[in-house]
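Take a look at the structures below.
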Structure P
Amino acid sequence: MSARKWISILWPAFLLASLMEVVVFALVDPSDLRWGAEGLGYSRQAIYTTSFLVFWAMSAASCALTLALATVPPEDEGTLRRINARAD
């Protein structure tokens with residue numbers, strides 16, 4: 001995959017993950033998170049970092065799927081041109 005495609009996937013995913021991080025942790029305090037009856041036992045910074053990486057991975061997967069679905073295979077370009085020509 002070209003560097004241009006990687007950038008078109010990772011940069012919007014980074015921005016979305018940053019926004020998700022701000023929104024989630026504006027509402028949730030990491031020290032209040034529990035797993036069962038006990039606290040998680042991690043520092044706030046570790047929780048912020050882990051959650052950001054999870055948000056980024058999920059956003060990158062969404063962007064990659066969007067790019068994959070929006071890309072027209074080379075053998076279909078001729079068909080796509082004929083369909084667009086008929087529509088005009």
Structure Q
Amino acid sequence: MGLLAYALVGIICGSLAKAILKDRAVGGWVASLVIGMIGAVVGGWLGVLLFDIGLGDLGDIRTWLLSLAGSIVVLLIYTSLTGKRARA
């Protein structure tokens with residue numbers, strides 16, 4: 001996947017991760033993009049480590065699922081380290 005594909009997957013998966021973890025959501029669309037792009041890398045790494053599968057092409061479902069899982073992990077780690085949570 002190229003950088004533009006990572007950005008697309010990142011913004012979508014980062015936004016979904018923030019929607020799933022509403023109480024831990026921080027930042028705007030730039031934060032979603034960064035969390036999602038890092039999450040795609042983390043998800044790909046975890047996929048290879050745990051299931052012996054990596055990220056595929058942009059249209060591959062495993063790419064989206066691993067990226068979403070990685071984005072959730074990154075968001076959980078970020079909020080655990082910083083203690084920041086969304087304002088009610």
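Since every read-out is calculated from the coordinates, none of them should be taken as a lab result. No experiment lies behind these values; they were computed from the predicted model shown. Cβ atoms are built from the backbone, for glycine too; each structure is taken alone.
Structure data summary
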quantity: Identity of the structure behind -25000 (criterion: helix-only ellipticity at 222 nm (-39500 (n - 2.57) for each DSSP H run of 4 or more, over all residues; to 500), calculated), options P, Q; calculated: P
quantity: Top of P, Q by distance in nm of label points 7 Å out along Cα→Cβ at positions 18 and 34, largest first; calculated: P
quantity: Which of P, Q yields 39 [relative contact order in percent (Cα under 8 Å, 6 or more apart), calculated]; calculated: P
quantity: For 16.1 (Kirkwood radius over Cα pairs in Å, calculated) the corresponding structure among P, Q; calculated: P
